[in-house]
Structure P
């Protein structure tokens, strides 16, 4: 084996996806759930996570309170959505004050009269966010505990409260780092990872990367989460892809787990650089902006394993008709494709099988083998596929992984 299988965390999004989590438990490592989704369906989500018996992580969604308050409100009456109102009750007076004043949270909310960060305010906010993560599921299923032999009521790791920043000189950069360090005082028996949430343009500067890596060298951190808002692995240029690979490689020297909060196959390839795992939803949420996404089912797109990306089904059907050897042979597709167009359920199950196979390939093959295959696929399939899709991402990924 070339290495361990990258950990793949499925993000729990729409409730209709729950059966896919339950029926395909062997195809992913764990579950990542946003606190706002947990508070939208608290009891059912808690029972689901408990019954699933897979490692789970709660994203506290603290960054959302930095957004314009209109993004946290219902359209019909312009009141704060229930999920954020519930989180406000669990977090602390800073959020309560922001809601009363109808404003986002500001760096000044964490500062004292002398202009420096106020340790008391940091402690209060961090302790309540961490307490929420540690106890929320347990409290929701507490009434059921006496009927259960085993429970899965506690998170796999804790995620420190965090806010996005545009650079290392952005005030939010320092506040997020200090919140993460303070949070380690409250982790008790749990492991705690800070969230590095920074604008993707940051990756273009190696000095910035070195500065950040040094800042996050803290003994109380047990690992790291990384979120680069709007980072699309398929379309980013070589500079940004290389910057991401360097960030992961440099952080990995501390010997701690690194998990990408949103990612695609490039994130799996970063396991050669020290990435432990990554997360996405089923056919969606493999990249995210800071804006709060609305509800509704994901667009029906089909994951093409040999391209490591998604295509509309009509394009996939054309590919398969022109070259039947490209047809997927996974259990979901064997049955579905024999009858023509697959259903949305078939497409989702196919994605889980395809992702599981990809991760196995990365774990079992050496880096130079994977790179050679990526570049060979790019060269061989480019003439056939370029009218339908740009394949340059395969070439870019291969070049980055080969050189860093």
Structure Q
């Protein structure tokens, strides 16, 4: 049941988008770098988030998308929920040219996860709205006399109170992404009829449907919802860009002795005390990797040469100078830095680039991140300000 606080704030509390993106993460290793048919992509997505969010995933081929492009739509089925069936259906949209399959990069998977977050959160809002009103159908929006039937149909849809709230959330996320902060988004909303399509396609769709009329009751209600969602998103610390969602620090199990992190795929392996080499041997066996004839070194050396970064973040038999030990190339550490940044900011880092990690561009290998001067020296190499 919706709480009094949520009612007084004027919005239904949304599922955090970060929760959906995080739930998508197990699908990364199944899709990135592999040529996958659309049918199998749909199966992977449904298996990954279907049970958690009570949804099914289908697919559709469309001619308006170029090869390699994807999009997604979704809808909430109140009757299905009342009958105990999955109440949300996600429709993955593929180009008609990609029936044989597509291959995801890490960036492409980030976009897919963000798209899933967008549509799932929107439909989960509708699900909560239905439950809140006891599954009574909401009052339809009455369209005034309209000569253009397409515009009339758009107004009938966008004018529904449920859609105003659902799209209010979408637009708030768009504006945070486009303008970088709540303050920037609020500034843009002062003249919301001038917000361009590339800043928020959903906002632009509303503006077109209601004639760019800043005094139209639907647009005024929409803007109020957007403002309230901007506040909620900021409070929930969801102002990360879409590509940063997937790099949250809780992907690393800090209670373990150490980790392996792949800078290219962002895969994380938990490691027990003094078992980095053993863990990598297991990973190589499971993934069909071998040390080629003539290779000098062990599995750890191979890993450092192949995009992995070795971490020790809990004291054990083997001691090191700081609170966190990192071994790998400076480029690979830079790629995975955001995954560990929050924890690292409270630590003294011990950086090992001397073995297979490349030349060390700094005089000292130790950085006390609690001291501004040392922290700024290190962040200069991570390109993080």
Structure R
């Protein structure tokens, strides 16, 4: 930055006890800045110089003003005769027209004989020095003032384009969603709205800023979680997150049923045993009923409530008395249910009630021993015996006739 060599020479001549002396403020360019071309918001040093050409020592307060308002002060103490001293204050420059000025106050002088005198500020000629400036802004900090910068906020859109879009040319992200106005325009988002699609997710956090039905894509496959079912369990990722199941694991609770199956059954996909009856949901015929877990005969009635668990025609209570199996319809495995055998007078505990080596289920007369056994072998044996008797009798007659 260029510097303006503005110097203020303040010459004070204070009246001595024995005679009148001239005093005043001398200099045509007596105020300058540490940065010759500051921008609004820059903190600079405002300088001036105080000179004592009259008395043995000088004390004074140097006051600084901008547009008539005090902006700071500093004290000059024991300034010797013929001595010049540079003083300054730090000041943050505002934008627009500025008029900096400097004046002396609380002036005291010491003469050679040691006497002191107070000098009124009005006695200085001139009483103050001024510096006029027009301060520009540099919104984007690129060293170019906004008045000459085509893109004040450096967001990639010219100020003229921003006026057409109704965005703020002094804010790179007009809507404050974390995306620059240029990026939003290029991607088809609304640079005037944090949430372009109105789905409740800010554009920067929204994986689908222009789709009001989608805003997240946990697996990064390009399909929104509301539509996506990453683990293929029949429950969308969005619903899984809502119900706190794992969208990357088909069976969150590890009970053998997928989260989707549990949803259909009405069971809790976060608990292996929804009804807490000690049986995992996958093995429980009634996973939501703590009083039932098994249905042996598949009739839709739990065994605890069913009077005939195996549906063999014999009530469980009677089976207990008979000693048959409550949950097996054919206790002896002969092909007939326990109920049929009891009804027909057979033993439900014996595979072959009459002991004829034929299972009751295959025996036409299961209560009569050998009845129904094939008679062919007996018939054949009898015929063979008959023919053998005839043959032997013929031989006998033949031999008898041969003897006198």
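Each of P, Q, R could give Cα extents along the principal axes in Å, for residues 120-311 alone, but the derived value 79, 38, 32 comes from Q. Highest-scoring entry among P, Q, R, by distance in nm of label points 7 Å out along Cα→Cβ at positions 72 and 232, is R. Suppose you compute Cα extents along the principal axes in Å, for residues 176-279 alone for every structure in P, Q, R: which one lands on 66, 24, 18? So the calculation was done on Q. Highest-scoring entry among P, Q, R, by relative contact order in percent (Cα under 8 Å, 6 or more apart), is P.
For which of the structures P, Q, R does the calculation of Cα extents along the principal axes in Å return 68, 52, 43? Considering all the candidates, the number was obtained from P.
Coordinate-derived values only; no laboratory data. It should be emphasised that the depicted structure is a prediction, and the values quoted were computed from it without experimental measurement. Cβ atoms are built from the backbone, for glycine too; each structure is taken alone.
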